1. Supply the structure label, taken from P, Q, corresponding to distance in nm of label points 7 Å out along Cα→Cβ at positions 23 and 87 with the calculated value 1.8.
2. Just checking, which of P, Q has the largest value of distance in nm of label points 7 Å out along Cα→Cβ at positions 159 and 175?
3. A value of -14000 was derived for helix-only ellipticity at 222 nm (-39500 (n - 2.57) for each DSSP H run of 4 or more, over all residues; to 500); which structure in P, Q was it taken from?
4. I have 4.2 for distance in nm of label points 7 Å out along Cα→Cβ at positions 47 and 207, calculated from one of the structures P, Q. Which structure is it?
5. Ranked on mean count of other Cβ atoms within 10 Å over residues 111-118, which label among P, Q comes first with the largest value?
6. I have 13.5 for mean count of other Cβ atoms within 10 Å over residues 7-14, calculated from one of the structures P, Q. Which structure is it?
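Every read-out reported here was derived from the displayed coordinates using simple, explicitly stated rules and does not represent laboratory data. These numbers were taken from a predicted model, which means no experiment stands behind them. Cβ atoms are built from the backbone, for glycine too; each structure is taken alone.
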Structure P
Amino acid sequence: MIPHFYQEDAEVLYSGQIARNVYLMRLRAPEIARTCRPAQFVQVRTDVGGSPYLRRPFSALRADPEAGWIEVVYDAVGAGTRRMADAGPGHRLNLLGPLGRPFVPPAAGRLLMVAGGVGLVPLAFMAWFHSERRDAMVFLMGAASKERMPEMDRVIPSDLCRRLATDDGSLGHKGPVTDLIPDHVLQDDTQVLTCGPHAMMARVAGIAAERRLPCMASLENHMACGFGACVGCVVAYREAEREDHRYRRVCIEGPVVDAHAIVW
C-alpha cells in the first residue's frame, strides 16, 4: 500500500555549511512540517535544469508545525546535493513526504543514541521531538575528524547529554564512536537507537546483541521513489514467514527496523 504523503514546492529559508561539505537547510513546507515524525524522510527533487531526474531522500532534523518549516542536513557529495548547496533563500525545491516509519520511544528507560556522520539527523529529531524524555537520553556522535564534525549546538538540544568521537582523535575520543557504548549502558534499562554508516550500525547491533539490549536502526539505503513502488531499497531479514517476504522495502517497512532482525 502506498502511504499518504504530501507534495510541496518548499521555499528555502536558510542554507549554510555546518562542517566540511555538510550543510543544513531549512525549508518552508507546512503540511510536511505538521505531520513529520523522527526518522521520517522527504524525497527532494534536485533536477535544476532537468538532470538528474531521481529524487534524493533526506531525514528530517527538526520540524516546526506552527511556523511550517522542516530542516534537513546533508553531505554535498554528488551533483544533486551540490545543487542543493547552491540553493539560497528564496529558491524552491519540490518535496514528497513525510515518508517511512518513525522512531517510537519505549515508555520508560534510558535511550542511548549512537550516530555517525549525517546519521545524527533522525536521532537528533528524537531529542527535539520528545523533550519530555531528554533527561533519559545520551547522544554518542562519531565523525572522521573535527572538520567533519557538525556544529553540535546547531543540530541537537543544548541540554542533551553528548559524547563525541573522531577517527583521528582531533576532537573527543580517538577511535570509533562504538568504543563509547559500554560506558553508557545500564543493563536491562537501555534501548539503543542508531543511524550512520552501514558498518558502524552493524557493530552497534552486535554490541547490543552481546549485552541483550534492544536496538533499533534507521537505515540509509539508496531510494528512488520513497514509497514502495520501485522496490530498489530492500534489505534482507533473518527470518520470514514466507520466502518472498524475506526481503523488505526500507522505505515502507523502515527506515526504522529492529537491528537484530535484519542481515547486516
Structure Q
Amino acid sequence: MKTSELKKRLHAGEAVYGTWCVSTDPLVAGTLARAGYDWMSVDMEHSPRNDESLRYILWMVRDTPTVAMVRVKDNRPDAIKQALDHGANGVVVPLIESVADAQRAVAGVKYPPEGVRGYGPFMPSFGWNDLEYHSTANEETVVYVQVEHYRAVDVIEEIAALPGIDGLFIGPNDLTLSMDIFRAWDSEEFISTIQRIVKAGDANGIPVGFPVDVLNGAANGIDWVKEYAPTMRLLAIGADLSFVASGAEAALNQLRG
C-alpha cells in the first residue's frame, strides 16, 4: 500500500503536503490527485457527495501516488468503515472533543482485536485478495483526528499519546469559534493554543496539520506557521474548486490585460 511510504516519512519527521477534494466529480478528483500532493482529503462532512460518488472518486485516485484520505461525516464506526471499505487509504475524523472520542476513532479504523471494524474489504481489494488487504490494514491505514474544539485542546497531551493516531489536524475556524475568538489569528490565545497542540504532537512523534490558506491567504499562512509553529509539518492548502476558481479568474485577468 502507498500509505507505507507516507507513514515512514511522517514518523521520520518529514513534512508532507496535502489538499482537499470537495467536488463530487471523480474526474476532478483524479486530476487533483495527479498534481503531486502527498495526500488529499475527500470531504464527506461538508460536501454534497454521497457514498456512490465517493466510491468512484476513490477508484479514480487509487492508481495515483497521492494517498486518499476521507474526512468522514461523523466519528462513528459505521461512517469510518464505509469510507475504508470504499477504498480510502485513511480517514480524517472530525468531532473529537475527548480522549474517548479519539479512542473511538482509532477503534473504528482497526480490525479486531485492536478495534471494531467489521470485515468486508472487497472494494479496496477489488474483490481479489481481501486476506492480503486485511493482513496489513491495521498497520497501514492512516488516522488523522481533527482538533477543532477547545475541549480537545484541554486533553491534547493525552490524545496525542494514544496508540494508532498518525496525525492531529487542526480546524482553525471551528476551533476559534469554540473559543469565542473567531478568526483572531494573531491573538495570544490562538497562538498559544496552536503551540500547545504542536508541542503535544512533537512530544509523541506525530505531526500536526494545518490549512495554511485559511490565515488570510496562503502566503500569510505559511509565514504565520514559520513564525509561531515552525515544527508543524502536515500542511494543507486549497481545494479542487478553489483551484478552479482561482485559475479561471487568473486566465480572465490575462485576457483583460
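1. Attributed to the structure labelled Q.
2. P
3. Here the read-out was taken from Q.
4. P
5. Largest calculated value belongs to P.
6. Q
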